[in-house]
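Please treat every number below as a calculation from the coordinates, not as lab data. None of the values given here were measured: they were computed from a predicted structure. Cβ atoms are built from the backbone, for glycine too; each structure is taken alone.
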Structure P
């Protein structure tokens, strides 16, 4: 057996090291994340060195007390607090032969690897992780996050102290950080319905970027990027047949790596391409029938149970259909919003799925997140390619495009507004197109809603402009995929998946974001990936594993009747939130109230997603910044 810690980590490092005990603070921080690890908790407290670590444990593998953390290496030099799983730990253990292992744990392999390679050890890890290692000899602290940013780390740093945790709410629970709204990050939140890269909506609390680690001692703090998604690799793609074979091989390997567990592991089977492929790969590599779960609705337009049952029958899974009653969901939405550690316009669905799996007694589930990013499943990727391919024509038609954009009626839907804003883009570079394609609110709308400009350093667009040269070395479809992995996927989807699954004490694994698969897939030439149908290359590589009805159907996300709800059952809740937000000093009250009135009157220019992004923001400000409690 080996231990897997899908839990929460906390830490305080006082660089003054004056003997003051922060033990009560670390206990409060750790207790604030009880939902992430309800099975156990542990602490390391050394006031003389200024180091305090905490850990909440959700027992997945190696359920014994010996697997508790923080964990010391055999010489009592290094102490580890760890959230995640290293999938290739067995291979690493075979390489590191001079360590006297006493367990079969991947945690002990992390300690052995760190003893051998120091901070460079993370370059060898294939997995999902957030970890902290205290060096008791050198009096230094190491904090790292996995390559794709599946597991989170939030931190506050001053001249005197570093405070970090798996959740913002835990950092605030220390009582050492003021819960102040970061007004400079508002524009980005409204643009993308979340904050991207290292930014959060709490003043002075940052998120550690994916593929990055911190080294801290009494002299200061340094940040290092150990894995870069924009690094080119030497893979060969000689022909379509070999590419398909390699995709299939790497998919099976990724799934096999992530199927290890001492508790039942299941798959959320939506009836779509990604989850169906994962179920097929799991079933073909399992000696026992796998568990599959499908969320069903009495409302047929939301229900995908028919398609899911085709896959379940083909692979003889232990299939379960969990009925989600729309009326029950809508009544609980305000409470779910209160459980968000980060505000996000796209997190409720993740909570509903996680809760259904939890109620079925499952602790570990496989998620299909990442398939769209790697294999051009989003329509935006195709749109981006069409524009970039017309680069020469685009640069000579600015007058015509600007004229056409002016003919789009003001009350047209958000889709038409995007088209109008795209027509105004001068240079069809990624950093110009992505904010338009992925935006919820446009720049003009935001300038009317808030009282000041918050652009500048808080700009994903500015960051990607600096990376444009490196980005252009990749195939065009992969350029959009990379942008999404750095932006929408890490900043919205992964963040939502973590906070909503852990709110239900559920671990989600994401085989599509296996590092080896990601590096290979992002180099695949467009001629093999070009989506004449959704995720064509992935489907062609795995076509004989799933029913034709699955891969030939129109793409359908997990949707709910938000627009109807917000004009009816949720109208009072949303209206009260908009009124409350409009009275905050960052917002223009009249403009916000006008947006709400337009939405209620059916104005297509104000989508439900825009209103919901504002409603969630107000709920988060009230619950996290003002009340500071976990619902």
Structure Q
């Protein structure tokens, strides 16, 4: 890609794209994209074939057979006694046993809890009317005293209502509790203490990445729909005690799995329209801890750094390369901005998908758009250069005719007529001068093109206008003599003008030869110079065909010729006056035309005076002074 013309705009646009991508990534839409990406990639992870947890499900059949939730404690006590004989690693009861209940049922459940090893009971943090955390709803004291630990059972869904994580610690009412899944894991590992650090928790031998600044969240590595946690119903345990052998050495999660019951049902990445009960979510969280299958969320600064790396890569790509190569490389980087975070996710690291992808897309569109405009600018520049080259060729072709005609006419006179030595020497000198001028024409018109493009400085100096006109008249005399036209150098006293002698001679010579070509024989052309307060004026006046108002509007347009000029015997391309105007404009001057049909025309050049000019060289851009004619 061209580095020319980028300037400060390209880095500024890339910076704006990065900021726009960051705003998008941290917006609500970006958050939802992160949720969708998380769910999709989580489903791509390998399924888990076995689990160390088992669900003791209080399903609809169990509730119906035991008379509903109000009569649950007595059958739960009997089921726990059966389970306890199988020596489970721990038992987590996801039912808040805070209601008084029947005394006999309470006593039976108390005895069962006392006989069951490593029991974790549930606690629920009430929410006040203002949305703030209130007091804990805990089990009755007689149950609490028999439990090895108390754990909270809150599953915190994201803004879209999908549960993807739990908070391993929750505080309220002056008290902080660990999550039930964490307490069950701790007890299953021998009941050691939970060691806290800023970056996470440690329960030997496991280190759990759960940052304190984020309330110690644990992304749940759900096992998937086809490898869900094994379950056994409460009714089955009581009716077939032998089925309890499946709980040996495993952590048992006890809870209601009936929608509309005391437990909350939430959507998960694997729900597919079917919500999951809270006890199943807590069991999946325990499985995540037991397997050490942790999804570590990268800090915002890490995601931002990755996004900036891709942004820099895309920006450099569109600067260093061009065309399809730039597009392919940029496309590869854009794909990497999506595949990279996906690969990291599958390896257990969560980047901000929307932030990285949003910044990459914004920079891709901005860099690509600027790349396209830059390439288009190069093509336009190349087209303009080619067009200028073609015009230069046309200029040279057009202007070569005049000196060639002079040389041809002079040589013809020498060969056909008897001339005096003085006249022959004069004509030979003219032929030599015209041949030298012909050799310089190519350089002259290439210089005009460079001057028009602002690539060439005028070699300005103080020039006497009468001298310029005298040189041009001398060159044009052979043409005038062939048509028997006289050239009068009108009276005038002009101060020196400030300009490039070579270019100005060309402009005046072109006007004089045009006047000769388009004037009838036996007429007079008047050339004069004078000055006013601000400018030096040079005029060429003829008694030729003249032009009407419509023709005057177009005479300075390249390749334009009036109908009379086209119908005349004079050859031309309509480039001469366009060149004259360009030269005059580049000098900071102007050109005026007065003409009447069949009465003639007068061209007047207005050029800056030499008085008051402060340096030997002046460069003037034509677009600053160009006038419409």
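Work out which structure the value 24.1, 73 belongs to, where Rg and Dmax of the Cα atoms in Å was derived from one of P, Q.
Traced to structure P.
A value of 2.2 was computed for distance in nm of label points 7 Å out along Cα→Cβ at positions 531 and 563; which of P, Q is the source structure?
P
Suppose helix-only ellipticity at 222 nm (-39500 (n - 2.57) for each DSSP H run of 4 or more, over all residues; to 500) works out to -15500; of P, Q, which structure was it derived from?
Values: P: -11000; Q: -15500.
Label of the originating structure: Q.
Which structure, out of P, Q, was relative contact order in percent (Cα under 8 Å, 6 or more apart) calculated from, if the result is 16?
Only one of P, Q returns 16 for relative contact order in percent (Cα under 8 Å, 6 or more apart), namely P.
Consider the structures P, Q: one of them gives 28.4 for mean count of other Cβ atoms within 10 Å over residues 179-186 as calculated from the coordinates. Say which. Each step should come with its number before you reach the end.
Details: P: 17.6; Q: 28.4.
Derived from the structure labelled Q.
Where does the value 22.1, 64 come from, among P, Q, when Rg and Dmax of the Cα atoms in Å, for residues 283-474 alone is the thing being computed? Before the final figure, lay out the partial values.
Values: P: 22.1, 64; Q: 35.9, 125.
For Rg and Dmax of the Cα atoms in Å, for residues 283-474 alone, the value 22.1, 64 is produced by structure P.
For the read-out distance in nm of label points 7 Å out along Cα→Cβ at positions 539 and 579, a value of 2.6 was computed from one structure; give its label from P, Q.
Corresponding structure: Q.
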